[in-house]
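K.L.:
These notes open a run of structures that come right after.
Just so it is clear, none of the values below were taken in a lab; they were calculated from the coordinates. Computed from a predicted model, the values in this text were never measured in an experiment. Cβ atoms are built from the backbone, for glycine too; each structure is taken alone.
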Structure I
Amino acid sequence: MKLATLRVDGATRAVRLDGDVLTDLGRPDVGALLAHQDWRQRAAAADPTTAKTYPTRGAEFATLVPDPSKVVCVGLNYRRHIQEMGRVLPTHPTLFAKFADTLTGPSDDIIRPAETAEFDWEVELAVVIGASVHRARGADAEAAIAGFTILNDLTCRDWQFRTREWLQGKIWQSTSPVGPFLVTPDDLPGGTRPALGLRLLVDGEIMQSDTTADLLFDPVTLVEYISTTVRLNPGDIIATGTPGGVGHARSPQRFLRGGERVVAEIDGLGRLDNRIIGAAPEAGN
């Protein structure tokens with residue numbers, strides 16, 4: 001099952017993809033749908049012959065969950081990327097956070113902040129939580145995964161590395177596109193531990209290409225680990241980390257200046273397709 005949040009007449013609607021139509025699920029967005037314990041049944045029961053539908057052609061999607069209670073991100077989580085950087089494989093996940101204001105739609109233009117000269121890309125598999133869990137283990141952690149989507153963790157590297165903590169490089173307004181679909185585990189090879197090809201292109205040139213099978217800490221392990229410290233709620237997002245090929249690690253380094261088209265793809269999940277707009281004007285100008 002593929003779910004999305006569609007922009008319609010100045011508002012949004014939760015929809016299910018049915019061939020070449022999108023079936024309205026009676027809720028304003030996917031986050032509001034996931035708030036219901038029986039969200040799977042509600043989503044599956046919508047009948048395109050009686051419910052309102054929208055064409056996929058020309059559809060404009062919003063960020064998948066507009067107001068998650070938390071977005072938890074993982075660094076250093078692809079084995080090959082860690083090893084090629086000459087680092088030792090970590091024994092615990094490296095975690096940081098994002099805020100809802102950071103999120104934006106899968107095809108929205110993204111304004112490069114004027115304050116950065118090192119605006120970088122990171123394609124990531126994102127886990128979407130579908131049940132409230134605390135200290136989840138095993139089957140409970142698996143059952144808490146509603147599905148998967150794509151997140152591009154666009155990062156201001158010069159701000160990220162100002163200090164040992166990464167947060168300030170990761171939370172710029174409307175710079176993290178998410179979507180377009182939430183795809184349930186039963187529709188993916190590997191289920192809650194999916195093995196999917198992922199890649200990122202800048203103006204058609206492949207910058208990142210790998211498979212989620214190379215994740216050091218898989219989605220179920222991350223749900224277990226994170227929920228040990230804090231309750232995960234329906235609609236929460238876990239960004240699982242990025243593979244090699246980011247601009248910061250290239251020689252010479254390469255960053256987004258404005259005008260580029262950045263496409264992040266994951267097999268079975270779709271693509272993010274965003275245009276980078278030149279630096280935003282400084283305050284007062």
Structure II
Amino acid sequence: MKFHGSIPALLTPLKSGSVDEQAFRKFVGWQIKEGSHGLVPVGTTGESPTVTPEEHKAIVRICVEEANGKVPVIAGAGSNNTAEAIEYTQHAKNAGADAALVVVPYYNKPTQDGIYAHYAAIAKAVDIPIFVYNVPGRTVASISVETLDRLAKDFKNIVGVKDATADLTRPSRQRLMTGTKFIQLSGEDGTALGFNAHGGTGCISVTANVAPRLCAELQEATLRGDYAAALKVQDKLMPLHHAMFVEASPGPVKYAASLLGLCEPEARLPLVPVVESTKVIVKEALVHAGLLN
């Protein structure tokens with residue numbers, strides 16, 4: 001499987017406190033039909049911190065079943081507990097996922113040596129392609145370009161990164177250090193166009209939950225080098241990229257999805273429904289993108 005293009009970080013539909021399996025299956029099918037190039041279940045947008053371990057594993061299994069080999073599945077498998085991250089990564093492999101997305105350990109604030117040891121333990125334990133997920137805005141700890149290069153060179157199954165730093169110097173620095181075969185995926189919608197210009201090949205996206213076709217068009221344009229066409233799509237999407245983070249994600253994207261009839265706006269505590277001013281911003285952004293009348 002090739003990892004590239006628009007890869008939605010799938011939201012997890014909830015209804016009356018439980019995972020809405022029917023809505024999730026339908027949502028995965030819609031994403032594939034709309035042109036998404038891959039799928040990420042139980043990442044940050046999928047509320048990985050608040051789904052139970054049993055729900056986490058079921059969501060991965062259902063996503064793999066519904067994808068049915070049509071697009072790659074990069075299963076969320078991270079934890080600040082290395083043993084638990086190994087367990088989730090092993091489950092991802094056993095469920096048939098094509099890769100695992102493993103976040104930098106959060107809350108613990110490990111050193112670079114600690115981060116290296118965390119990923120080394122996972123890579124040794126499970127033979128599956130692994131993407132390092134660097135999102136210091138949520139984890140506090142950040143993996144350095146040097147540590148990521150060391151991991152990529154020491155472990156053949158550490159194949160890429162989801163870079164949610166919004167630092168557009170990083171993909172160029174990483175490419176020069178680690179080489180062009182190391183897969184660099186943006187984790188930040190607003191700068192994904194520029195990220196690809198620096199050598200990236202895709203985006204694990206929040207916006208693609210509600211605008212999969214447009215996000216796929218943007219990615220395809222950049223990957224064929226047509227940045228003028230990509231910029232036109234970006235201008236449609238930019239207000240939506242912004243709207244998705246007016247409040248803590250996935251609150252805004254779940255509200256947007258509810259307006260499109262994809263799922264309920266429900267999230268798990270400590271996330272609460274978005275406020276009225278956020279609803280206005282989200283609605284206006286959907287209208288601007290041509291997704292809502």
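K.L.:
Ranked by relative contact order in percent (Cα under 8 Å, 6 or more apart), which of I, II sits at the highest value?
P.N.:
Top value of relative contact order in percent (Cα under 8 Å, 6 or more apart), among I, II, belongs to structure I.
K.L.:
Which structure, out of I, II, was mean count of other Cβ atoms within 10 Å over residues 147-154 derived from, given a value of 19.2?
P.N.:
It must be structure II, since only it matches.
K.L.:
Quick check for you: by distance in nm of label points 7 Å out along Cα→Cβ at positions 139 and 171, which of I, II is greatest?
P.N.:
Largest calculated value belongs to I.
K.L.:
Also, quick follow-up: When you work out distance in nm of label points 7 Å out along Cα→Cβ at positions 123 and 211 for each of the structures I, II, which one comes out largest? Show your work: numbers first, answer last.
P.N.:
Values: I: 1.5; II: 3.6.
Checked I, II; max of distance in nm of label points 7 Å out along Cα→Cβ at positions 123 and 211 sits with II.
K.L.:
-14000 is what came out when helix-only ellipticity at 222 nm (-39500 (n - 2.57) for each DSSP H run of 4 or more, over all residues; to 500) was calculated for one structure; which of I, II is it?
P.N.:
That value comes from structure II.
K.L.:
Once distance in nm of label points 7 Å out along Cα→Cβ at positions 195 and 227 is calculated for all of I, II, which comes out largest?
P.N.:
Evaluating distance in nm of label points 7 Å out along Cα→Cβ at positions 195 and 227 on every structure, the highest lands on I.
K.L.:
Of the structures I, II, report the one carrying the highest value of Kirkwood radius over Cα pairs in Å, for residues 131-250 alone.
P.N.:
Going through I, II one by one, Kirkwood radius over Cα pairs in Å, for residues 131-250 alone is largest in I.
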